[in-house]
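Colleague: Presented below are the structures under discussion, each in the form of C-alpha cells.
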Structure I
C-alpha cells in the first residue's frame, strides 16, 4: 500500500477548472517504475488530469518531443459504462472504445481478469513525422473524432459518457533516462450575447407530458404514488395522453378502465405495460389544471373492416364509421361520468394510415358525433404518424378536404425518424420546412417523442442530448404547443427500455418508488419545468449556431432555455430588457435540473449543457 500511495502522490497533476487553456505534463524514465494495482506490473507513474469533462469537448495534446521508438503514450478516457483509449506509437495511432460495466463482458468463465472489459470499436491509422499534436473531440453528432498533426480526423460513433482522462507512458524496454513532455490544451471560455425581441410572439404553450403505463402506476405503493404526483407537479407533466383499451374493448364499452383487459406491451422480457384507461388518474390530472388526450391506436375488432380504395389499395383496419364514432363518443361519456370531465382533446387515430377519403369521413363524422352528444368543447387533432415524414403524408391527405382541414383543431405527429438524423441533426430541417409549408400555421402538438431504434439503445446522456436538439426544433422551428414523451412511467426489468422509452420507472431497490430512468427526464425537464400553459414564445437570437436559444413569456413570468451544442464553454450575456430572472437551472451529465439563484450578469454554460433562466416558480412546495 505504501508503493501505491507514493505513486498517487507523484502522478496526479491537478488541472485548473473546466475550460482551462493549458495544463503541462511530463514523464521521466529516470524516476523508475512502480507497481500499479489492477494493471500489468512495471508501469511508469501516470498523469491524471483533475478536470471533469463536459459531455461535449475538444482536448489537444501538444507533444514537445514526440514518441520514441519502442515506447507508446496512452491517452485514457473513462466513464460510468466504459471509455476509450488513444494509443500513440511512432507512425501509428489507435483509437479503441471499450465497455467495462458488466460481469458478462468478461472474456473467460469464470473471469480471470480483475475486471470485465470488452473492446467495442477499434480504428488504427498512420501519420507522418513526429506526433506533435493529438486532438480528441466528442461532438453533438454522436461522433468521437481523433486527429493527429492536424490531419483529417478519424471518426467513430460513440454513445459513451466519459468524465475523466489520464495519460500513461510506457518507455522503451530498458530505458533509464529521457522521457516525454507536453501540454494538454482545452478551449478558452468564449463570450456570447443572445438577444430577445419580446414584440414578436409565436405559439402558446399547451403543455408537456406523455403516456402513463396504468399497470406500472398501480404497481406502486402508497409512497410510490405520492412521490409520483410530486414528480408530476415538479416537472409540469400535466398532459396525460391515453393509451386506451382498443383491441380488447367490448362492444358495450364497459371495460375502458378494467385492468384485466389491458393490451400488453412486453418490451423484451419486461412485465406488461398495457393499453388501458384510469379515470381516477384523469380526474386528478385535470383537477391540477392538466389535460387529457384520448386516441385509439388499433380500433376495436367490431369497429373495423377491410376497405378497398379507388386506387385498389386495401386497408385492413378501416373504420366502420358508425361504430368508430360510437366508441369515441362513448369514451367521452364514460370519462364525464367517472372523471367528471371529458377529455380535452381526441385524436383521429394513432400511427395507422387510412385512405384520404377515410380520414375525411372520420374527422367530419367524429366532429358531428361529439357536437350532437354535447361535447362541443372537446377539440380534435389530426391522425398522427410515427415519423415526421409519414406525418407530412398524413397532412397532405387531410388537406385534400378543405372541410376536414377546417374542422381539425391541431396538427400532430410523432418524430421517431429523427433518430436517423442524430449524426446530422440539421439535415432534418428540410422535413421540418415541408411540414411548416403544409401546416399553414395550424396549432401543433408533438404527440410522441422517444428513442426506439436499435443503434441508440443506451441510457447515455449523449442520447438524451440528441433528443434535446429535437425538442428545440419542435419548439423553435415547428411552433409546437406541446411536447409529449412516449411513456412517462413504465414497468421495467431490462433497464434499457426504461432509459429510452420512458421518463421514469419504478425503483424496486428503494421500495418501488418512481425515479428517473435515464438522463431523458432532466433534459425534458429543462423545458417542461418552467414553461406553463399560456406562455408564448418570443423571438430569440443567438449569433452562434452552436448555442441554441428559445425565450418565453406570459402571466407566470419569463423563461429562456439555452443549449450549448459546441465543444467550447461560453460566457453568455442576455439582452432582454426587463427579463428579471431570479433562478437558473442546469441540466447536464452531472446535474439533475440543479436550481441556483440568479442575480444577473453573464453566465457560464458548458458544452453539452442545458441552462434554463427563469422567474417562473415550480409547481411544487419544495425549494424554488
Structure II
C-alpha cells in the first residue's frame, strides 16, 4: 500500500504506486482538470511524477503561486515551439521565468519584427488549442549533447556540455518540439491560454558582451483572462506615468550623453528635490540625528579594509594623484565610521545617530541605466546608528514608526515588510545573530507590522529589514532598509568605553528611508502621475491675467504668495485666457489663479484646482489659508 498525507492532514492509501495526476483524480474530477503540477515533500513536480510512500502531497493549480510559475515556464517553451514552427532555422538558447512573465533568447539571421511577434503569438495560440501532451524523458549528458547537435541546436548542446560528465539531463517534448529543461511543466499545452508577447530586445549569449548578440523575446502569462487584462492595463497606465516622459513634459530634469547616468536637474525638478531633502532634513533633526558630510574621494586603503576593493572594485570609479589611488565613494558607511572615531566615545554617548545626504557613484553598466531610477551618480538619505546590542530593538522600533509616517506623508499607504536572516557564510557569534534577528522581528511586531522571513538572505555582516512600497498601480519598490552590522566597526576599529571601563565594539545600524533620492523622486513622479500634492509641487500656483490691465495686480498677488513661502509662477502674456488655462493645466500645478477686472477690484482671485475644478472667486486671504492647509496636511 502507498500512503500519502494531504495539506489538510488527511491521509489516503493506494494499492499501487500513483502519480500526482492519479491523486488529483481520486480527489475529484474538478481538481484533476485544474491540476498543473504537484508538490511532493515540498518540491514542485510534474503531474506525471510517481509519489513515494509516506509523502506529503499537494496539488498545484493556477490559484497557487507555484502554479503561475509553471504556467509561465511552460509558456516560454510554447514560445520556442512556435518560433521553431515559423522559423525553422532559428536556434533556441534559454527561456526562464521572470517577474510577471518570461523570455526566450533566439539566434536568428535577421531581427524579429513586430509583425513576426504577432505571427508567433498567433501560432502559440494554435499550438495551445491542439492541447498536445507535454512529456518528459531523461538522457545521459553525452547522449543529449549528440541529440541536440544532430538537430542543429548548437547553443543547447553547449549548455548541456557544461553539465558535469556522467550526469543525466531531462528533456520535455510537446508535439514536434523538444527542449532541455529541469521542469516541471503543465501536463498539456491546452493549459496555456492567457499570454501575450510584449517586445523583442538584444541580449548577449551567456550575458557576455564578447559573445554574439541574440534576440530576446519577452512575454507575459497569467492564470486567467481577467488577470492578463488587468496586467496589460497596468502597463498602459505605467507608460502614462513613466517618469522619463513626465520629466520632459514637466521640465524637471534630463539625462545627457555628456554625463551618462547622472542627472541634470532643471529649476522645477530641483525645487521638488529640495522639498524632499528639506523634509528629510527635518526628519533627521526631529529624531535625534546629527547631520554630517563626508568627502567624495577616499583612499584605496580604506576600501581594502572594508572589503569593498576586493568585492566591488569593478563598480567603483577610481583615480590617482601623487601615486596614491582613490575611489569615489559608492556608499557612505566608512566615512561615518571615520567621523565616529574622532575622539573617545563612551557608552553614555550611545546610541549616536549620524545622517547624511551623501552623494555616491557606482559604475553601473550602460544597459542597466534607467532614467533617474538607475543612475551612476546618486544621493542617499543615509543614516548610521552606533549603538550597543541592547539598543537594537528600541532603535529599530522607533525607526519603523518613523518610516511609516514618512511614507504616508509622501502618499504611500501600503508597505511590505521582510526580514532577511543569517546566511551560511557570515561573521559574528550565533548569540549576536540571535539577538539581532529577534530585535528586528520584535521591532516590527511592536509597530503592528506583519512580515515575511527570508531565511539566509541577510548580509554576511548581519540581518536586515527591507521595506517595500506598493504604489498606486500595484507595483512594488524596495526603498527603505535597516541593516545590523557587526563587521565594519570591527574592520575599521571603532570602539566605545563601556560602563565597565573596557573597550567594546559598537553595533552599526545602516538605515535609509527613501534610499536613492533620484530613484525615490522618480517613484514619486510615477506614483502621482506628475500631479504632485501641493506641498511637493514644483510650482504650487500659477497666476494668469485676462488683460494687461491686471498685470500689476498679478505681480502684487504673486509677491504676497511668495512671501508666504509659496512657489508661484505668473503668465502675463497677451494670449486668450482659455489658451493659458489649457497650456498651464498640462503642467499639473495644484492651483491656477485667474485675475480679471472684477477680481482686481475685489482684491480676490478666481481659483481653479487641478482636475478642472472651478472653486469660484476667493479673497486672497481665503486662498492663502486654503493652500496653507493643503501643504500642512500633505494633501
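Colleague: When you work out FRET efficiency 1/(1 + (r/R0)^6) of positions 411 and 435 (r between Cβ atoms, R0 = 41 Å, to 0.05) for each of the structures I, II, which one comes out largest? Don't skip to the end; give the middle numbers.
Modeller: Details: I: 1.00; II: 0.70.
Biggest value here belongs to I.
Colleague: For the read-out percent of Cα pairs over 48 Å apart, a value of 31 was computed from one structure; give its label from I, II. Show your work: numbers first, answer last.
Modeller: Working: I: 22; II: 31.
It must be structure II, since only it matches.
Colleague: State the single structure among I, II that was used to calculate FRET efficiency 1/(1 + (r/R0)^6) of positions 331 and 467 (r between Cβ atoms, R0 = 35 Å, to 0.05), giving 1.00. Could the numbers behind the result be given before it?
Modeller: Details: I: 0.70; II: 1.00.
It traces back to II.
Colleague: If you don't mind, there's one more thing I want to ask. Supply the structure label, taken from I, II, corresponding to FRET efficiency 1/(1 + (r/R0)^6) of positions 163 and 179 (r between Cβ atoms, R0 = 30 Å, to 0.05) with the calculated value 0.60. Could you put the intermediate results ahead of the total?
Modeller: Details: I: 0.60; II: 1.00.
Checking each candidate, the match is I.
Colleague: Now for a separate question. So relative contact order in percent (Cα under 8 Å, 6 or more apart), computed for just one structure, reads 8; which one of I, II is that? Don't jump to the answer; show the numbers that get you there.
Modeller: Details: I: 15; II: 8.
Going through each structure in turn, the value belongs to II.
Colleague: Same structure again: To which of I, II does the computed value -11000 (helix-only ellipticity at 222 nm (-39500 (n - 2.57) for each DSSP H run of 4 or more, over all residues; to 500)) belong? Walk me through the intermediate numbers first.
Modeller: Details: I: -6500; II: -11000.
Corresponding structure: II.
Colleague: A further question follows. By the measure mean count of other Cβ atoms within 10 Å over residues 347-354, tell me the structure among I, II with the highest figure.
Modeller: Working: I: 21.5; II: 16.6.
Structure I comes out on top.
Colleague: Of the structures I, II, report the one carrying the highest value of FRET efficiency 1/(1 + (r/R0)^6) of positions 275 and 315 (r between Cβ atoms, R0 = 30 Å, to 0.05).
Modeller: On the way: I: 0.90; II: 0.45.
Structure I gives the largest value of FRET efficiency 1/(1 + (r/R0)^6) of positions 275 and 315 (r between Cβ atoms, R0 = 30 Å, to 0.05) among I, II.
Colleague: Ok, one more. Given 6.1 as the derived value for distance in nm of label points 7 Å out along Cα→Cβ at positions 27 and 587, which of the supplied structures I, II does it correspond to? Write out the running numbers ahead of the final one.
Modeller: Numbers: I: 4.1; II: 6.1.
Corresponding structure: II.
Values in this text are rule-based calculations from the coordinates and carry no lab data. Here the structure is a predicted model, which means the values were calculated and not measured. Cβ atoms are built from the backbone, for glycine too; each structure is taken alone.
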